[in-house]
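Each in structure tokens, the structures are laid out below.
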Structure P
Amino acid sequence: MKTSDFYFNLPEDCIAQYPSKIRGDDRLLVLNRDKDIDDSALFVHKKMSDFLSLVDENSLLVFNNSRVRKSRLFAKKINSSQTVEFLFIHQYADGSWKVMVRNAKKHKPGHGYVFSDGTEAKIIERESDRGTEFRSLLFDVAVDEAWFERLGHVPLPPYIKREDALFDESRYQNIYASEVGSSACPTAGLHFTPDILEALKNKGIDTAFLTLHVGLGTFYLFALKKSKSIQCTKRSILSVKRRQIK
């Protein structure tokens, strides 16, 4: 398998840099699964408001309720004027955090950093970090999700060529997101609204929720030219009632 097998042309002017003004007021591309149609009718252009008419009664829709952590933070390197950007990935059992940092080889064990609220952290030695863009940060005090909410930035994917804005805190998040842990948004659900979910319920369409945290695939460069397998990011399924899946 070659990574070039996955290449495709996507003009930058086709990548929306901002969400629609109103959530749910979005275009919807529908794949016609009727085998007897000709190619001209294979794809149908509709609106998200048409979604209800495309789902049969007694169907089950499964949604990913993973919530994006505001995991992009900036700190000053102690004894330096340098500002450093960290992308927080997950917390280790010892309380330290796995982070991604640019020019990681310049950030060595023992280096210290201070965040905008005065919280300090230092890089600690971890064997798995060597030769990678990852480092392990140990804080002088415990940090929690409230800390990330106060100081963090929304980690927009690299194909969005702008800084995050206040509206991204809600628009780059699914309305039913509840379980914090994703490094990027499960974007398939971004266009659903409370009205659409209520209409689905009224039509007799059942819903279930599971948690699949989105990992670093959005940010991580796949460097190998050839591979026998593609490693998926870690995911955890929390809850889908078995009786709902037939």
Structure Q
Amino acid sequence: METQFDLSERTVILAVPTIDNKIHITAAGAIMEAATILSAHGCRFGMIHQGHCSIIAKARNNLVSAFMGLEGTTDLIFLDADTSFKPDDLVKLVCWGSKYDIVAGLSPLKQDPKVYRSTPYNDENGKQIFTEEGLMEMERVGTAFLLIRRHVLSRLLIAHRDKVYTDKVSGEQHCALFDTQLKDGSYMGEDYTFCERARAIGYKIYVDPSATLSHYGEKEYKGCFGEDVIAPAIAARDAA
């Protein structure tokens, strides 16, 4: 039996950090198609972007501020400018947001063979956790295709009010929810830092393994985390 979601009370904002104010043409088409589907189901949809900012953490913080300044918005979805997706996967991401606070789709890195940057969550028995819909709980994910509910950001902004800074160019104040750090002798990117901070105040992070994403560099690096990682791991376990 399929789960039904009411999207009529949702106002979703797609936030794109882009150094040159451009996105891939396939992403543009997917955004248009997904927006049409969401609109047909009563979901309001908008888009913001941060251009000309070479520091990705700063760009994400700026986008969070812009999102929080938009009255009535319910969901922020980060989409990296070099990433594309199937329209249905964006629609599913919004649907999952009806039940879960933070949900991602994973794109492969720009390399061969395929590698996905993420850290699954394991329970006390070392087993990975899946929801009834098949979403996988994670400790950390990349933020190339990530939904965050507004109330999550509201709580994080309060919890990290000591990290507010003033942009010397714009004069605007932002909070460094996304920031790099050194931890256990390793460099941690802004995406993993955000995940750790969200989990520290009680939020769980999930990934939709069925999402198929493309990551553009010298070529298109396309992959589905469920097909490329989870399915082979299950097959190997069953064969053991």
(message) Given a value of 88 for volume of the Cα convex hull per residue in Å³, for residues 4-83 alone, calculated from one of P, Q, which structure does it belong to?
(response) Q
(request) Output the label of whichever structure in P, Q has the greatest value of distance in nm of label points 7 Å out along Cα→Cβ at positions 20 and 100. (result) Q
(request) Could you figure out which one of P, Q the value 10.1 for mean count of other Cβ atoms within 10 Å over residues 12-19 was computed from? (result) P
(message) Suppose helix-only ellipticity at 222 nm (-39500 (n - 2.57) for each DSSP H run of 4 or more, over all residues; to 500) works out to -9000; of P, Q, which structure was it derived from?
(response) Q
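Identify the structure, out of P, Q, from whose coordinates P(r) over Cα pairs in 5 Å bins from 0, in percent was calculated to give 1, 6, 13, 18, 21, 18, 12, 7, 3, 1, 0, 0. Walk me through the intermediate numbers first.
Working: P: 1, 5, 10, 13, 15, 16, 13, 11, 7, 5, 3, 1, 0, 0; Q: 1, 6, 13, 18, 21, 18, 12, 7, 3, 1, 0, 0.
Derived from Q, not from the others.
Where a number appears in this text, it was derived from the coordinates with a stated rule and is not lab data. Remember, predicted model here, so these are calculated numbers, not experimental data. Cβ atoms are built from the backbone, for glycine too; each structure is taken alone.
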